[in-house]
Structure I
Amino acid sequence: MLALEVVQLPVTDIDRALAFYTEQAGFILDVDYRPAAEFRVVQLTPPGSACSVQLVIADSPGRVHNLYLVTTDLADEWAKLIARGVAVGAVRHKDPVETWAGRWSTGLDPQRRDYASFADFADLDGNTWTLQERGHRAS
């Protein structure tokens with residue numbers, strides 16, 4: 001068995017990124033360990049995830065792109081992020097889902113099918129995230 005446990009995110013300012021991820025994106029702080037002024041480990045986990053992210057200082061322009069956050073209710077998560085000040089893009093869905101070839105339509109997939117609806121956001125350093133809906137059950 002193999003499990004992806006941690007992804008490192010390059011950021012220019014750990015404290016600024018930590019505030020974004022905990023206060024705006026809603027991640028949970030696991031570790032903020034600083035045994036010496038020149039060494040710090042900050043690890044956070046999206047709520048409900050088994051995979052965490054570690055914030056690492058990187059002055060280079062290289063960033064991580066298209067990390068997926070899967071949710072059972074994209075509309076709800078989208079609204080929560082917007083309410084906390086995250087600039088989340090419009091919700092879109094594959095069209096048509098059955099024979100999808102890259103075309104998108106605005107809004108949630110009308111049938112709320114798995115892997116069909118998406119929205120995107122970026123952190124303050126340009127690392128990008130895609131919200132994806134899977135497992136939605138109508139109330």
Structure II
Amino acid sequence: MAGVTPERTRARPLSPHLQIYKPQINMVMSIVHRITGTALYVGTVLLAWWLFAAATGPEYFAFVNGLFATWFGMVVLVGFSWALIHHALGGLRHFVWDTGAAFDIPSVNLLSWGTIILSVLLTGALWFYIACERGWVQ
């Protein structure tokens with residue numbers, strides 16, 4: 001920039017960020033929504049791998065199913081299902097906001113808390129249903 005000298009420049013204000021703002025539930029839900037969106041990419045790759053194994057043959061399919069049946073595989077499946085449910089509920093929350101509704105602070109907080117609580121409850125209900133269907137719970 002022509003004509004700008006160090007004496008003429010002003011100190012630019014720093015943009016406030018995480019060190020300034022106290023974490024609020026809507027801020028946390030925004031971050032978690034982005035994290036679950038990223039996790040869904042990884043989960044989709046695992047789903048594609050499982051479908052590829054099913055198309056390849058019974059031996060390879062049994063191998064991949066065996067990996068998903070381990071304790072680590074079950075943790076991944078529960079995590080993927082929670083990420084899917086949480087991200088979908090976050091999308092519904094954003095859809096409500098896209099209509100121009102629920103922008104007041106109490107509504108924002110209610111929708112944010114509702115997203116996290118409902119995602120945990122729905123994931124628990126889904127896996128309880130799966131456990132009952134598979135005979136894990138009697």
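Of the structures labelled I, II, which one yields -3000 when helix-only ellipticity at 222 nm (-39500 (n - 2.57) for each DSSP H run of 4 or more, over all residues; to 500) is computed from its coordinates?
I
Work out the source of 22.6, 80 here, i.e. which of I, II gives that when Rg and Dmax of the Cα atoms in Å is computed.
Working through the options, I get structure II.
9.2 is what came out when mean count of other Cβ atoms within 10 Å over residues 31-38 was calculated for one structure; which of I, II is it?
Attributed to the structure labelled I.
Work out the source of 17.1 here, i.e. which of I, II gives that when mean count of other Cβ atoms within 10 Å over residues 39-46 is computed.
I
Taken together, the values in this text are just the output of simple stated rules run on the coordinates, not laboratory data. Computed from a predicted structure; not experimentally measured. Cβ atoms are built from the backbone, for glycine too; each structure is taken alone.
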